[in-house]
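Some structures are shown below for you to check.
What follows is calculated from the coordinates using simple rules that are stated; it is not laboratory data. Everything quoted here is computed from the prediction, not taken from an experiment. Cβ atoms are built from the backbone, for glycine too; each structure is taken alone.
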Structure P
Amino acid sequence: MKLNFIPRRFLISILFLTALLVCVLVNQPIAAVSQQSRPEIRGVWMTSNDMDTLRDRAKVQEAVSQLRRLNFNTIYPVVWNAGYTTYPSTVTQRQGIQSFTYRGTDGQDILADLIAQGHAQGLLVVPWFEFGFMAPPTSELALNHPDWLTQKRDGSQTSISAAGEVVWLNPLRPDVQKFLTDLVLEIVTQYDVDGIQFDDHTSLPSEFGYDNYTTALYTKETKKAPPANAQDPGWVKWRADKITAFMSRLHQAVSARKPKAIFSISPNYYDFAYKLQLQDWLGWVRRNIADELIVQVYRPDLESFLPQLTRPEIQETQRKIPTAIAIMTGLRNRPVPISMIQAQTQAAQERGLGVSFFYYETLWNAATESPSDRQAGFQALFPYPSVRSLAQ
């Protein structure tokens, strides 16, 4: 039987129309289909609230095995919190930060232990710089380096965050930039990590930046004093651009040390991040600084959650890099029902987005439902594996 030859252009047209038809049938945008060609991010943060688990080898093994059984694929463990590292750091010691170092109950390096156990189960481990440029005012870091701190126009140096009262290291200062870079490269060099992550605190609240160093630099470059209005568009852009330039150099330094390492970012939604935190993360994506994006969408209901998933910057990023939504699974005194977690996760999945949950202890331990019911809920969300690797 003789087969008729199909022209290549005609075949390509058929394939495109087929893909378009699939998008229509499943009610998904083309960007979501392209996202599905990548493994879906299924992550969880392990915070300082999870330290009882992280410090115990047996509990780490149980946690990692459970995550693997439920088809999670990425762990984001905290390594920088409240001015201290959760691993033995020579960088912090050089800065006089020596009051304590987190160690496991057997004296083990908890980061090394988690990486080894995570990799043994096929999970990626991406350490997370939770505090970024933020620090408690009573921390050794803040007390030893008062010149590193920035301030508001009225001269005050603190703000109130979810972590309580904090001060902010000036992200424009070369010595502050070197300190954070040295910490990041220390981890990337000494540990078999799969990447590094920066969240909404690798930024600066827009009311800060009126310290002597920053005002002098701004005056030198623009020939005028900083505006009294902290929200002045030019003043916002100038500071945001300085942070972007630093993140670009940091990305280059990480890539030079470990080329396949994931440079992950987890900011707030863009308008808030840029205008109020001077964090131009969409610019980072466009400049190839970020390798994955997880946008924090901590909302108590679907009505306020859903509009965040279809923002133009989310769709643009989806076409370029792995993109996910951060979902709240509960706080110590504020549990989130598994039904809400499932509804929000499914909404993200329907739009071709991955998810990461905040935080481990509230997945199934600190909750109103039983651990078995919670785990069954996550099993229903992830019935099949989604294996990630740096090669992908």
Structure Q
Amino acid sequence: MSNELVQALNDIEKERGIPKRALVEAIKSALSTAYKKNFGISQNVSVEFNEINGEVKVFSQKKISNEVKDPRLEMSLEEAKELYPDCKAEDLVYVEATPSDFGRIAAQTAKQVVIQKLREAERSLIYEEFLEREGEIIAGTIQRIESKTIYISLGRTEGIMLASDQIYGERYEVGQRIKAYIHEVKNTSKGPNIFVSRSHPYFLRRLFEMEVPEIYDGVVEIKSIAREAGARSKVAVYSLDDKIDSVGACVGPRGLRVQNIVSELGGEKIDIIKYDKDPERYISNALSPSRVILVNVNEADKVARVVVPDYQLSLAIGKEGQNARLAAKLTGWKVDIRSESQVNDHYNEIDEEIDEEIDEEILEQDGTEVNTGENEIDDQDS
């Protein structure tokens, strides 16, 4: 060990922000372990490190004994008196036990400790940096693809995009430049794990914030997002300024803003819905692009019964129920969609049932009157 190590520790403290005291303590602990391992010593040892000149000394603990059986663990009272005049038998004392070639071991150990501490500090800085960026969109280059998991180079570290975070149908290649949403940052023993996603609903939210200044400035709010990544999404927006059309602001001039987002998502369809505090109007808007005749809501059960024209029924429900499913997810209401003819048929059946019940009641009443008359005639005859 030398002054060079001391200078290196000072430089690391200034440049990397790692306290010199923490490095010294780590080196002392590692040297203690190295001493026991290399010299077969099991008793307690103490390592002293001179922070001025880098000199290292090792002290081993020994028991004072009148009869020394193991010189590695014991020392005579006479020898101990020379170092500790007030000592007595059975006391424990520390005696210098620095081996002649310990300098080489100390230098190697110190180097390993410093490298390890630098790695830990680097990992800590990366973790803190990306923890602060959680919820942001990042851009990187695909570094490798392993078992459907994509690893994206982010400079000093890499992002991990699992299969569930990828857009269905999108093709990825090594070297491809890609944008993704940081949705989770985990600190592990091997370093921070940065999990990114392109299928997360908030990826779509952040894209709108980047493309639509009114959303970024807070004039237009995104109230809700329902997304089936790679296929279709619905975004409910609301304007805090009556002079600004929330839907128009998101669509942009000639549809440029929303088209940029659609392009980033590989052609995913996006329905921009005007949010309304009235649940009936909101649900009606959410079923866009279909036209809605009537919405009847049950507040207690959070169920909305919707009537659409016959020719709009398949459009309202969507392919494999996608449009209705996204509308329900967007609004938070369970949506029951019926065509106009289905509703009319239903009410016609009810009317027929009511007519039948009325006819039966009339017949029963007529029969009762006739029977009453016959009884009266019989009574007169008698």
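Highest-scoring entry among P, Q, by mean count of other Cβ atoms within 10 Å over residues 264-271, is P. Given a computed value of 40.5, 150 for Rg and Dmax of the Cα atoms in Å, which structure among P, Q does it belong to? Structure of origin is Q.
If distance in nm of label points 7 Å out along Cα→Cβ at positions 240 and 280 computes to 0.7, which of P, Q did it come from? Value 0.7 for distance in nm of label points 7 Å out along Cα→Cβ at positions 240 and 280 corresponds to P out of P, Q.
Between structures P, Q, the calculation of distance in nm of label points 7 Å out along Cα→Cβ at positions 184 and 248 yields its largest number for Q.
Check the numbers for relative contact order in percent (Cα under 8 Å, 6 or more apart) across P, Q and tell me which is largest.
P
Ranked by mean count of other Cβ atoms within 10 Å over residues 120-127, structures P, Q are topped by P, which has the highest value.
With FRET efficiency 1/(1 + (r/R0)^6) of positions 80 and 312 (r between Cβ atoms, R0 = 30 Å, to 0.05) derived from the coordinates and found to be 0.00, which of P, Q does the value describe?
Of the options listed, only Q reproduces it.
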